[in-house]
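Scrolling down, you'll hit the structures one after another.
Only the coordinates and a few stated rules stand behind these numbers; no lab work does. In this text the structure is predicted, and so the values were computed from the model without any measurement. Cβ atoms are built from the backbone, for glycine too; each structure is taken alone.
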Structure I
Amino acid sequence: MSSPARPQRQSGFTLIEMMVVAAIVGILLLVAVPSYQRHVQAAKANTAKSDLMALSLALENHKLLHLSYPAASADNASAIRSALGNASWQPAQAEFSYRYQPQGASFLLTASGVSAQLSGCVLQLNGADHSANTSSAACQTQW
């Protein structure tokens, strides 16, 4: 005697279940990716702020050694390093361009975003008055 054949039950996920999971993952990505990008942008701006602070310390060191700040303006990191006369300062990232402008007995340092993500991000450090330091709204950070 043979027993009647039982239909085999297939294991796995149905198409509906897979579509629901895909929709949930899509919604999570729509929320998470922009937030992540803002945090990355803010982190890069904070790194640029640290670079400006380190450059300001290198300029103060130059003033202590030579009794003055470098006289010539500099429009990029290598020109700034040449004006300092040593390799004591190196920016931590390439997403910003740096500019040094002497202002009498002080200086103004500027970091401007060069990548597409950071376009419009401008940070300024005033050597005479640190309360006058500014950052544009595109930087997602404040002094």
Structure II
Amino acid sequence: MLDRDKKSNCPDDYTYNRKTNLCVKISADILNFNAAKSKCESLENGGLVTIRNQNQHDFIVQELTKMSNPPEPFYIDGTDEAEEGKFIGKDGKEITYLYWDSISQMDIPHEALNFLSLNPTEDYKYEDVDGTSAYRYICEVVSK
């Protein structure tokens, strides 16, 4: 359930969800991965959203289905640039909740695909991409 009593550091133009403790904003513009990451990090305690469990994923998908028409891919936090197959979040911790689409979960190395996005053609499951394409993205402000 959406909580209108935002956390003190959740900006007015972001959506706060108490159940998931996420404070997010879905972008209207499209950027490549690094530009999207920089834009999100321009806010204090900001970054691309890190999805760490099913409840958080469900909340994000619910928000996306409200506003993304037609469905589009979205960048989220996570990269396996350092070690193929091990996705690390902006906090330096491994992301263990990985809800893969049918293409990305195949046992084929994807060395050139190092960034996480949400694939709209498969109910916003995760897809690893090369980061050069311009997609919309989801920012979050983390409580400190």
Structure III
Amino acid sequence: MHIGVMGHSGLSEITEMLVRGELWKLITGYQTYGLVGVSPLGEGPESWFASAVLEHGGSLEVLGTPTAPAAAPLLRRARAVHRLSPGLDPTESLLGLVDELVAVWDGEPGGPLAEAVARAEARGTCVHVIWPEGSARS
């Protein structure tokens, strides 16, 4: 099972705690055998998701070239890195690699996350939206 992630960055500290808990709850609902997290390793939820997958015993694949400081140790543990050619759509590339998508998204229409969720749903990809009550963007 390949599960991808996209999410808002710049979340408040309380939101980080809430989202990390929800990500852990979601990830630990899967068997570790065959569990592959696919992440661009951006700041915040994308790195938290990758850490949760690895801590649960799954594998990690990285999409693109991460630049977040937290990405380096996760990148070293990745079983594969999918580099993107210039001009390739990162959202379409992610959706092409995964069976399910986790979106750490506040539900606001418009913007890249709303578009990614709509595209995933149009493809028939299962989408897990995580935005716990009390969450806020900084």
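Hey, Kirkwood radius over Cα pairs in Å derived from one of I, II, III reads 14.8; which structure? It was calculated from structure III.
Comparison across structures I, II, III (criterion: FRET efficiency 1/(1 + (r/R0)^6) of positions 21 and 93 (r between Cβ atoms, R0 = 25 Å, to 0.05)) gives the highest value for II. Could you tell me which structure in I, II, III was used to calculate helix-only ellipticity at 222 nm (-39500 (n - 2.57) for each DSSP H run of 4 or more, over all residues; to 500) as -15000? Derived from I, not from the others.
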